[in-house]
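Pasting the structures in now, so scroll down.
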Structure 1
Amino acid sequence: MDQIKIGKFIADTRKEKNLTQRQLADALSISDKTVSKWECGKGLPEVSLMLPLCGILEITVNDLLTGERVSQLEYQKKAEENMMDLMKENEENKRRMVLSVVCGLITIIAVCALIVIAAYVQLPTAARIALIVFVAATAVAGIWAAVVLDARAGYFECPYCKALFVPTMSEYVKGYHTFTRRRLTCHQCGKTGMCRHRVVRS
């Protein structure tokens with residue numbers, strides 16, 4: 001889905017209704033920063049907000065996901081395209097999650113092997129230092145790649161309002177976590193809690 005096009009469509013339709021970002025945000029019980037983020041193409045409305053948003057703007061969900069008003073003749077075709085886009089997005093998120101796990105495992109194996117070599121193989125001091133530096137660089141690069149893939153694999157669900165959102169890399173890295181949850185601040189309600197990682201948008 002074209003987030004830039006959808007964002008422009010939300011902005012244009014809001015203005016047609018003579019609504020400010022603040023008024024639209026208040027009607028949806030969200031912050032005006034969230035509305036601004038949508039209109040700048042930096043995110044899509046959460047599933048739970050799509051129907052209320054469409055009701056206020058007097059458009060269909062199909063119009064919203066397409067980024068333009070869809071005629072009755074094109075409605076079925078656009079609905080199918082939007083459904084396929086959602087399915088592709090879910091598949092891509094699953095691939096990222098798998099790649100994140102694989103990347104993490106390969107990094108652990110590689111670093112362990114290099115540590116064993118550095119510890120037990122007779123090497124000149126300079127070569128041993130170079131190997132240790134290489135081990136550290138490999139660990140950092142591998143962990144960072146796994147983190148980036150994991151952060152972009154799906155969404156996090158707010159435990160309070162159930163909204164789905166994608167955290168920034170800064171928020172993701174700073175939030176302490178368990179295997180399935182991470183402490184984050186919801187982009188919709190603004191509350192901080194242990195948000196569940198969800199790979200697909202249901």
Structure 2
Amino acid sequence: MHFQSTLFAADDPGPATLRPERSELSHGAWVDVQRSWLGGADEVMASLVADVPWRAEQRQMYDRVVAVPRLVHTYGIGAPLPHPGLVEAREALSAHYLPTLGEPFVTAGCCYYRDGQDSVAWHGDNLGRGRTQDTMVAIVSFGDPRRLLLRPREGGASRAITMGHGDLVVMGGSCQRTWEHAVPKQAHAGPRLSVQFRPKNVF
């Protein structure tokens with residue numbers, strides 16, 4: 001793993017007080033961003049790389065099967081997370097957003113972008129309740145900065161958020177139904193991991 005760690009990470013892993021900056025999108029969608037939210041991000045990232053049971057997936061694309069360009073693992077409801085800093089993060093997010101979301105975050109999807117050739121295509125997390133209901137997906141990013149692109153499903157200009165080491169991005173409101181997001185390929189990027197906290201039955 002070749003990654004230049006930050007000199008400003010907190011000594012003790014754990015989230016800072018939540019004071020995200022919100023950007024309103026269209027159709028009731030919004031995005032919250034808080035830079036350097038998770039302290040001790042170096043330690044958490046090292047634990048994720050070493051301890052998560054990463055797996056490579058394949059998918060059908062037209063007439064052939066192709067490799068998914070990233071490694072993945074999902075911690076379901078009740079599954080222990082690989083680092084206590086992530087437990088604290090999930091609890092802090094659940095407490096902060098409970099008045100709006102009405103329920104806690106209960107799952108954690110993990111993605112490992114090994115270099116700039118790993119990516120995720122345009123999509124919305126709307127295979128579950130996100131297809132018909134407003135919901136939230138909270139993403140904590142580790143490692144080299146990568147761009148999160150967002151665009152309205154009905155067409156229009158995309159927006160870009162650069163996700164850095166320890167940064168938090170929360171997509172809320174109708175974002176999963178009315179907008180799509182992607183992490184495109186990027187030249188010369190080092191490893192980057194993300195942890196996506198979701199409520200029950202949001203995929």
Structure 3
Amino acid sequence: MSDKREDILTVAEELFGEKGFDGTSVRDIAQKAGVNLAMISYYFGSKEKLLEYLIEFRAGYAYGILEELNKDESLSPWNKIDRLVEFYVDRVLNNLRFHNIMYQEAVSSRSDEIRDRIIAIKMRNLEQITKIITDGQQKKLFRQVDVAMTVGSIMGTISSYTLSRPYGCQVLALGYDVSDENYRTKLAPRLKAHLKQLLRAHLDIKNEE
């Protein structure tokens with residue numbers, strides 16, 4: 001991908017996150033990226049297509065990480081679960097704008113194509129996570145669980161603190177004017193510790209009923 005095309009995607013992500021998809025115009029993106037409107041049209045065709053490219057661009061990285069985690073035979077299934085938690089917490093907290101865009105578009109009725117694309121990405125990632133859990137089950141470490149609901153529990157817990165920041169600030173005893181960096185610094189270790197503990201209890205075959 002060319003540097004200019006990547007610059008446009010980065011600017012679009014920032015503006016969509018700050019102003020929302022509807023509140024951002026192609027002209028806004030062009031001005032901030034320092035390009036003309038024709039270049040955006042050439043690369044992406046439309047604002048909707050630009051969003052599709054952005055979603056695929058960011059999501060492709062996540063899939064690659066999950067795929068490599070699956071292939072790493074030096075890690076135990078429990079190590080992989082811990083790495084999975086660390087990856088998702090860090091990814092969401094360090095890319096809050098993109099996470100919020102994905103959430104907004106996943107529940108939006110604006111574009112069936114974009115919504116279906118997001119669902120396809122989630123299903124693709126779910127397949128990789130299923131492999132990790134299946135490996136743990138085959139090695140008699142993990143019990144039988146509903147993998148889709150397990151992943152939903154992870155992402156739902158993370159989202160409850162990223163999509164409702166005032167609540168998170170209250171729980172963490174922070175002021176409402178706390179910086180993004182300070183919020184992440186306080187929230188990340190607590191989220192990681194909780195999710196790892198939760199998954200240990202949830203997955204451990206010793207807890208099989």
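Identify the structure, out of 1, 2, 3, from whose coordinates helix-only ellipticity at 222 nm (-39500 (n - 2.57) for each DSSP H run of 4 or more, over all residues; to 500) was calculated to give -5000.
On the way: 1: -21000; 2: -5000; 3: -25500.
The read-out comes from structure 2.
Given a computed value of 24, 44, 26, 6 for P(r) over Cα pairs in 10 Å bins from 0, in percent, for residues 69-116 alone, which structure among 1, 2, 3 does it belong to?
2
In terms of distance in nm of label points 7 Å out along Cα→Cβ at positions 21 and 173, which of structures 1, 2, 3 is highest? Walk me through the numbers on the way to the answer.
On the way: 1: 2.6; 2: 1.8; 3: 4.1.
Biggest value here belongs to 3.
Here, each number is a calculation from the coordinates, and none is a lab measurement. What you see is a predicted model, and the numbers here were worked out from it, not measured in a lab. Cβ atoms are built from the backbone, for glycine too; each structure is taken alone.
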